[in-house]
1. Work out distance in nm of label points 7 Å out along Cα→Cβ at positions 179 and 243 for each of structures I, II, III, then name the structure with the largest result.
2. When Cα Rg over 2.2 N^0.38 Å is computed for each of I, II, III, which one produces 0.97?
3. If helix-only ellipticity at 222 nm (-39500 (n - 2.57) for each DSSP H run of 4 or more, over all residues; to 500) is computed to be -14500, which of I, II, III is the source?
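What follows is calculated from the coordinates using simple rules that are stated; it is not laboratory data. Here the structure is a predicted model, which means the values were calculated and not measured. Cβ atoms are built from the backbone, for glycine too; each structure is taken alone.
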Structure I
Amino acid sequence: MMIGVLAALLACVGYGVSSVLQAYGARRSAAAARDRGATGHVTATGGPTLRSTLHAAVTAAFIIGIVLDVVGFVGSAVSARLIPLFLSQTIISANLVVTAVLGIAVLGIGLRSRDWIAIVAVIASLFVLGLGSGERGEVDPDRLVHWIVLAVSVLILLGGIALTRILGSRSAVMAGLIAGVLFGMLAIGVRVLDGVEPLQPLVVLADPAAWTVAVAGIGGFYLHTVALQLGSVNGATAALVVGETVVPGIVGVAFLGDSSRPGLGWAVALGFVGAVAGAVAVAVFGAIGHQAEPETEVPQALDSK
């Protein structure tokens with residue numbers, strides 16, 4: 001179990017740092033486009049176009065963030081196989097704290113007392129959750145469940161893309177939330193994937209759960225990038241945290257046999273609800289703060305020029 005917890009902590013740090021670097025790259029790309037007077041970077045509703053997102057993705061800071069995303073994915077995948085999903089995903093959700101603290105230095109984001117209270121609530125909730133977590137379930141769902149997970153992931157991705165087009169500049173938190181749900185579906189796909197122990201590449205490739213990992217991973221990455229282009233990095237990441245924690249946590253308990261320690265179910269419920277509520281608070285406060293702040297220059301500390 002300890003290896004699974006350490007893997008989740010590795011994913012937490014990797015995802016937290018990558019969010020800040022990707023937000024920095026997205027802001028630098030948007031600022032450069034404005035300086036050039038470039039067109040075609042926003043839709044009619046104010047959302048970023050695919051072209052804008054691709055431009056953001058080729059900045060130096062964003063590429064480093066992608067590397068850290070890979071590190072985070074490896075840690076997430078290992079933890080999803082070794083510990084209950086509600087524990088794995090909630091530990092990973094602490095990347096919100098990493099993002100918030102690092103964002104102060106890299107992005108010049110100021111945090112108010114209410115933000116710190118919400119962040120501390122997340123940390124305390126994670127501690128309570130860890131105390132009550134039991135063993136990973138051994139339920140092996142039939143292949144139909146694998147197909148259902150894939151189909152749901154595709155529908156969520158298509159719905160998310162449509163919503164960002166409709167809502168435009170107002171879709172930051174929604175895009176972050178849907179990206180989080182997709183990352184949650186990815187964790188479920190990894191958990192139920194056949195052909196991993198022992199490794200059988202052909203079995204893995206033939207499993208719809210493997211396709212879920214690809215669809216949800218790429219789709220979640222895209223929508224998270226859109227969220228970072230549109231809103232506060234703390235708000236977008238907190239919304240993502242809610243999605244990637246709630247969905248796999250519920251699925252793990254309801255369908256995969258994950259459980260708490262005997263007599264400590266209340267601690268798991270309290271920690272889970274507290275972590276999600278704290279993340280929601282950070283998302284709401286981040287969105288309000290982003291709307292209230294005037295347009296500012298992006299710090300130059302990581303400029304690759």
Structure II
Amino acid sequence: MTLSSPLLLVAGLLVTAALAWAAVVSARRRRAALAAAGVVLSGGRRTSFGAGLGTGLTIAGVAVLAIATAGPTAMVPVPRTAGTVILAIDVSNSMGADDVAPNRLAAAQRAARAFVEAQPDSVDIGVVAFERGALTTARPDPDHAKALKAIDRLKISGGTSLGAAIAVSLTAISGKQVTIGKDGDIPDIGYWPSATIVLFSDGQNQGRDLEKATEIAQTAGVQVHTVGVGTTAGATVKVDGYHLQTSLDEETLTQIARATGGEYHPASDAARLDGIADSIDLRLTVSDEPLPLAGGLIWLAIALLTAGAALTVLRSGRVI
């Protein structure tokens with residue numbers, strides 16, 4: 001427990017000690033005077049105890065009030081959602097398919113916005129757009145308005161590289177450039193157990209670095225939750241004058257999530273996408289938060305003072 005004004009506590013306790021001393025001296029003088037006058041109190045010790053209890057409660061109330069005026073604060077562990085979340089959103093040509101209305105990208109954008117709006121200020125949110133490559137369009141920030149604007153700016157273009165999406169997301173989380181070399185070494189970007197990547201995609205992957213990128217995320221303690229946007233039946237999209245069939249690859253997205261300790265969230269229609277914010281559980285951290293105690297102590301002091309005054313009046317007919 002900490003005190004904002006320790007000197008007030010010292011002063012208050014000195015006043016309390018003075019009151020206790022005065023009460024003891026007064027009681028002794030009263031008993032001596034009554035004895036000298038030959039007066040014997042009816043009830044004996046019981047009467048003396050009742051009067052003393054009232055005085056004791058009153059003095060205890062003053063002591064508690066002295067502690068309250070010093071501004072005591074206790075640090076209590078509070079679990080809360082915190083950390084960094086990167087929303088990695090697929091903007092490849094296949095996200096133009098309309099098997100999820102109005103199309104996959106628009107549906108993913110709506111779900112991503114709902115996710116951002118559901119998060120507390122203690123969560124830093126960034127946005128990564130990816131196709132064959134990946135680009136951080138909003139760095140992790142507690143100002144969620146930046147993430148919302150980045151989501152709204154997304155446009156469809158290019159192919160898909162899930163590996164690039166994870167690598168650039170890890171770069172945004174750690175602040176260290178994550179590159180996947182041919183030597184197979186895992187870059188040391190530190191350990192980030194409070195960081196999460198939420199990847200919105202249909203799973204159609206054309207890159208070759210997915211396995212290595214997933215391994216880097218796993219080593220860094222970063223969970224990847226994947227959100228499957230589309231249907232297994234699929235739809236046809238027109239790219240450069242060609243009509244291409246595209247469908248949701250749930251197996252790839254599930255493998256990514258399982259390898260990193262995350263979960264795969266199927267979202268085959270707009271209604272399920274709208275509920276993504278509630279289905280993705282971010283990890284809880286426990287932090288010490290200050291809890292002011294003055295309010296509760298003041299109420300306790302009032303109760304003690306009231307009880308002490310009431311007992312004193314009932315026993316002696318006057319206040320202390």
Structure III
Amino acid sequence: MRRVSVLVLCGSLLLTAACGQDMSEGRRVPPAPAGVTAQAGSSGSVHVMWNRATGEPEIAAYEVYRGREKVKEVPGSAHMTDVVGLEPATEYDFTVRARSAEGALGPPSPPVRATTPAATAADERAPTRPERLSGKAAGSRAVQLSWEGSTDDRAVVSYDILQGGSSIHRVGGGQTATVVTGLRPGTRYSFGVRARDAADNVSPTSATVEITTAPGSDDGRGTAPTRFRASTHRADGAYHIDLSWVPPRADGVITEYEIHLDGRLATSLVWGGPAPRDEAEHSFYAGRESGVTHRVRIRAKLPDGTWGGFSEERTVTTGR
């Protein structure tokens with residue numbers, strides 16, 4: 001897996017803000033969206049997601065392309081959409097581009113591929129209703145949901161996640177849990193789930209679950225990296241801190257982290273290639289002196305553009 005620091009040279013896989021300057025028009029060009037994924041939702045639709053950009057320049061909209069054709073445009077506050085009207089049993093490539101408030105269009109993301117399932121002849125039977133939906137707040141800006149899977153005479157292709165009766169997300173048919181982020185602190189939400197098959201038959205909606213997010217600032221308990229470990233090693237006359245962790249569960253791909261050392265931001269870590277989903281590792285320079293004790297913790301930038309909670313803090317000492 002390839003990872004790079006946020007401070008890289010122009011021409012590398014990821015660019016700093018200074019590299020995103022449109023010199024011909026004097027406008028800052030948004031970077032290519034990170035964490036783009038595509039998941040077939042039925043034989044005629046694909047759910048496309050990406051990580052919402054934050055900072056400068058301000059993003060006014062995202063454009064979604066199927067091949068070279070622009071098929072969707074969504075506000076800059078969004079980070080997912082459904083592309084419909086597709087052919088069954090067909091492979092599609094999707095890319096996403098960000099457009100700034102000044103009208104500058106950024107480069108396309110690396111393409112992602114999804115294949116719609118084959119249509120089933122005369123399939124008019126909808127999947128069964130998802131049962132036993134449950135959930136809990138994961139701090140003040142996220143909730144965790146889980147449910148009992150539906151059955152279908154052919155196959156369940158996807159599940160729609162509903163918030164207040166409106167579909168806000170879609171996950172694959174083999175998934176029966178998800179994390180919804182980007183919520184408001186101290187707010188009561190109503191969630192439901194419904195199943196969908198390849199023929200776009202939709203099940204009845206599950207019983208709803210009411211969840212209130214925690215008040216105040218986000219403690220991020222449910223959005224923090226887990227199984228966080230830290231150790232040191234010596235190489236070329238210097239000490240390095242080695243980290244490993246399991247990325248937080250979120251409605252998308254985690255591509256960026258902050259590493260805090262002794263209570264202060266030490267560095268930002270951005271994956272330039274496919275980001276790890278099961279376990280991540282990183283090592284960074286800690287100096288040449290032996291016997292120095294450090295405290296270290298990390299947090300992830302969630303796909304909705306907000307920061308998740310901090311991991312547990314670990315203490316390491318160079319030379320031990």
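1. II
2. Of the options listed, only I reproduces it.
3. II
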